[in-house]
Structure P
Amino acid sequence: MNKNIFTKHPKEVGESYLQHFGKALKFSCLLFSLSLKALMHAILPFCYETTVSDKIKKLSEGMQKRREEAMNKG
C-alpha cells in the first residue's frame, strides 16, 4: 500500500495535514522566540534567567501528553 508521506505522520498523531502544519509552525515560531531569548541571556545573563528552560520543560510535557493521547485514541 502506498502511503502519502505528507499525511502519514499527522495521521499518527491524530491530526490532518493542515492541523499538524499549524501546530508545527506555531512550535517553530515559539522555538525561534526562545532562541532569541537564549541569545539575549548569553549576552546579558540577568535577562531571561529561567524563561527558556522553564518553557522547554513545559513544551516537553505538553508534547508527551499529546503523544500519549494520540496513542490512546489509536
Structure Q
Amino acid sequence: MSDYSMEIIPKPEEGTAAVLKFNKKGKFAIIKGNGSDNYLCGACGNIICQNVNRGQIINLVFVCPNCDSYNFLKGT
C-alpha cells in the first residue's frame, strides 16, 4: 500500500472544477475502495481517498473534512 499527498490549491472559481465537499466534519475518508493506495490531504495528512487504485480518480478537487483545505487529485 502506498500513500500520496494531494496538491493544495486555492478555492476554485465557481464552475471551473468538480469539487467534492461533505458537510460532516472530522477525520474520515470521503471515498473508500478496495485498491492499494491512499490519497492524503496535503495540509493535515487526513486520508481523503482510502484503498483506491492509482488513476481510478482523476481531475477532482476534494475539500478536506478535517481542515477545509482544497486538495487537487489530477490522477496519474
Structure R
Amino acid sequence: MKCVLCKTGESQPGTTTVTLERNHTVIVFKDVPAEVCENCGEYYLSEAVTKRIYQQAEEAAQRNAEVEVLRYAA
C-alpha cells in the first residue's frame, strides 16, 4: 500500500510502538503488529489490533495508571 503521509513509500508488515494518552494516563505499547512505511515509518494498524489496544488502554485508565508500558498481546 502506498503511504498516505509521504506519498512515496510502500508499507510492509512489521511492528511498531504506539503511545496513547487519555486524561492523565499514558500507555506505551511495544511490538504492535502493523503495516509500516519503508520510507517515513508511518504505521497503519488493522481494525482488530486497534480495538485490542484501545481495550487495554481503557483498562489502564480505569486502574488510574499514570504511565504503563505493555508488550502487545493479541
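The value 27, 47, 25, 1 for P(r) over Cα pairs in 10 Å bins from 0, in percent, for residues 13-52 alone was derived from one model only; which of P, Q, R is it?
It traces back to Q.
Hey, helix-only ellipticity at 222 nm (-39500 (n - 2.57) for each DSSP H run of 4 or more, over all residues; to 500) derived from one of P, Q, R reads -7000; which structure?
Values: P: -25000; Q: 0; R: -7000.
Structure of origin is R.
Which structure, out of P, Q, R, was percent of Cα pairs over 18 Å apart calculated from, if the result is 31?
Label of the source structure: Q.
Values quoted throughout were computed directly from the atomic coordinates according to the rules given, and no laboratory measurement underlies them. This is a predicted model, so every value here is computed, not measured.
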